[in-house]
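Listed next: structures, encoded as structure tokens.
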Structure 1
Amino acid sequence: MRTVNAYAAVSATGPLVPTAVRRRDLGPTDVLIEIAYCGICHSDIHAVRGEWGPQPYPLTPGHEMTGVVTEIGADVTKHAVGDRVGVGCMVDSCGICANCEQGDEQYCLTGNTLTYGSTDTDGSTTQGGYATHIVVTEDFVLRIPDGLGMEAAAPLLCAGITSYSPLARWGAGPGKKVAVIGLGGLGHMAVKLAHAMGAEVTVLSQSLKKQDDALRLGADHFYATGDPKTFETLAGTFDLIVNTVSAPIDLPAFLGLLALDGVFNTVGASGVPEIAFPVGAIAANRRVYTYSLIGGIRETQKMLDFCAQHRIGAEVEIIPASKINDAYERILASDVRYRFVIDNTTLN
């Protein structure tokens, strides 16, 4: 075991505080990573504040990390010391169920091991990327391609793949009309990715205050959902709507924006119960409502390679670890454009 510097939540109501966490000794297929950057995801806030159920405090969050391999186990073949790598929301899975075998470890039938708050292989609680180092089995370590800055690549390990997966699954591309609800950490990545895929992209946001940003990021159109005329103007328009917001929405109204056989895919995770399911609004126009989680390891690597090819990275504000609690409050106030990233060297 080794001890490394970190930040952790010690309760659902208190601030995150400097601490030390233990990392397991390297097994034969493990990789030790010195973390350079870690993004702050809204789900980190939901988790540490107990909004998704009781947590095993003290808990170090963070599942959007990039860094450099500093040590490898004897049997590691996929990574070498000095490699630029990343770790996302999962650090292990059963590897043998039908979903894992087809590369969908996020849907592991026996339950994958989350980067923080899960039970690790040695029986300890996994601790995330608000730390200087992490030990991960090589199969769950991603390669960061040349051309992607480590700070801009960090949020791709959650926000990037969470947005990419439904766009790829439902065929975003030339001739397709895609709407993105919300222009935050997830939404700004969905806009960049859908644009790079060749789709016609519309951003739906509560007001017009982010219109200029949306157009700069690749959106073709922008509408304020606070204007009731928006829902009249856009009725029956979109082949795919990706909902990225972490708050309840008027789902029947947004479903009315789908074309025949249109798909509404939610990726934003709220800390409140879901609204009643609007069966009638789904049945009309043969619509599909679905929810997706991140992506498997193969798809995540494909996403990273796609981003490198198209020079896509997250829009980030880099902060020292001492500003993590301030960043949480700013996220809740929607005061970030568009992802906070911790400079993990400030943990030393």
Structure 2
Amino acid sequence: MSVEIGLFDPLSASDNDFAEHYGVMTAVMALDFPDQSVPTLEGYVTLVCQPAVATRPRERWVARDDGHIIGSCSATYPELENRHLASLHVAVTPTRRRQGTGTALLRAMLPALRAHGRTVAVGENVKADASGELWATEMGFARTHAYVRQTLNLPEVAPALWQRRVPDGFRLERWIGGAPDELLEQYARARTAILDAPIGDSSIEFEDWTPERVRTHEADLRARNVENRVVVAVHESSGQVAGITEIQLFASRPDQAFQGDTAVAVDFRGHGLGLAVKGAMLRWLTPERPAIAVVSTQTAYDNAHMIRINHALGYKTTATLAEFEAEIAAVAKRVESR
């Protein structure tokens, strides 16, 4: 088999290239994650053509056989925290797996990873204990962490599950887009509560949330036409933001919402604030966006507390995802020996 690897620029790709790129994605999803909905072709094109996150530039490649796309990959380069790593995603249409296509894509990425000064490669959102993990292990990657994907099918869940009491001494605030100036500093501080979430053996560093970082994040979401909804719990006597949750809505996925961070500050845990803010978010979201049928989230496999909260709100666990890391130099040796 003679496979050609080349860069893929969404802004100049032909309609046929996008159709084939989309075909790889849908074939992989059908095999690895059959319970997860996929966007339409039009929605997928919109999503792929969105500007990359300003602080996480991305490159894409495709594998072609006889001119047809049979695989794709991307590398993302964090520019704030995690400047030592590149986040990789490799996908090969199931009928063409175990024929060297994934290895050829990985080989093509290596010079770019080095050019960006990266020393560690991270693979995320790989279905655990499946063919993707087998291939990653063969390439020298080791599993460092695992997540569960949890899905809330709104038409199947009784809204009464979201009627959660706000603990005495707290009030809820909410907004779309930008945090109110008077809450900005406290909101940034509350976001750092995610720093103690379980991460297994991963070397990935969480964001250092400052007011300036929050404003940059909000501006980036607006630039990519992503609606960001936030609910926070405020401690009345101190004015501290004690708990936060966020939902992101993409124009390309009008039927789906994506849960962002949920965190409760250490001093305020044990009061039910996680349930309170997430329940309030669902009560706010569902009547205003009735087209949304599914809310999806990912939670660390060993974060039993957040998994229980999600189950209490009606979420079901649908898949286990693995995260992998490897030294790029070691991967290069492994790839070149094949």
Structure 3
Amino acid sequence: MKAYAAPFEKYLNLADARLGTRALSVTDDWFAAVDRMLQPTEPEWKEGVYDDNGKWMDGWESRRKRFEGYDHTVIRLGVPGSIKGVDIDTRFFTGNYPPSASLEACFIAEGDPDEATLWSEVLPAVELQGNSHHYHAIADERPWTHLRFNIYPDGGVARLRVYGIPHRDWSTQPGEESLDLASALNGGRALACSDEHFGRMGNLLNPGRGVNMGDGWETARRRTPGNDWVIIALGHPGVIERIVVDTLHFKGNYPDSCSIQAAFVKGGTDSQIETQSLFWRELLPSQKLQMHQEHQFVEQIAALGPVTHVRLNVFPDGGVSRLRLFGKVAR
């Protein structure tokens, strides 16, 4: 299993540029463009690389401030959501990181913030160190559409990760419309798995198809009896009508077969659900898989009625790029 530095890392990174998140404004990004801070990749160091403004840095970096004030950027989230925690990552910024930073947020149904916008503080000013992760849990259920990230007074941040749950008004969802209930954009979340040595379980629920083999869920080679599995909580209870298991990019390391169990779970913690999943009913019986291919299943799906959670079993191990569970919401 991969080690998570903070429990909230299992949630979706709402500040991921792949979701459409982008900076609307910035006070200064002279040395390094602010949108680099929102990239999903790990920051990198390029020894001896310079551009016209100075040393090339993989993140957001402002000039040395010579007057009163501080730098900040206003960010529009690609998908609104509530925040469970943040990681302010200053890797490779050593003598040029901000001493502190804070985060504010607002919810605007239509449009973007202006001078009259009221911002709520979701993370008060916290101390930063150079070349380090800074993990801070946030207990706030309110959904947000925009962020204002403040650094005091100036400096560079490699990555800003904002982990949370996408917000969706399910009361407006047409009951006859089918949608991917497992998608991270609809609130789907990977809760637990047997192993994620090569690729994180949450990648299964990312939008779009995988960009490479690292953008999926992949386990280590199993050397003991059994099989690997992952448990997913749907964004909303629903009746599953179509399943897509995509092994894109997995060629010599795809699972031989897979099956899916499901249940309507009314309570329990994530760890309790892991134990319960052993006895869930079969939604999709064992199906043979092929390499580098999108597999669709409709007729093979059992009529279980509304479910809230699924368990994808892969035999015996391997990698899956995406899992899609299309269905209608249950009221």
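Read-outs throughout are calculated quantities, based only on the coordinates presented, and are distinct from any laboratory measurement. Bear in mind that the values here come from a model prediction, so they are computed numbers and not experimental data. Cβ atoms are built from the backbone, for glycine too; each structure is taken alone.
Matching task: 2.8 is the computed value of distance in nm of label points 7 Å out along Cα→Cβ at positions 235 and 323. Pick the structure from 1, 2, 3. Before the final figure, lay out the partial values.
Working: 1: 4.7; 2: 2.8; 3: 1.7.
Derived from 2, not from the others.
Can you tell which of 1, 2, 3 yields 60, 40, 37 when Cα extents along the principal axes in Å is derived from it?
The read-out comes from structure 1.
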Figure out for me which of the structures 1, 2, 3 the number -6000 belongs to, where helix-only ellipticity at 222 nm (-39500 (n - 2.57) for each DSSP H run of 4 or more, over all residues; to 500) was derived from the coordinates.
1
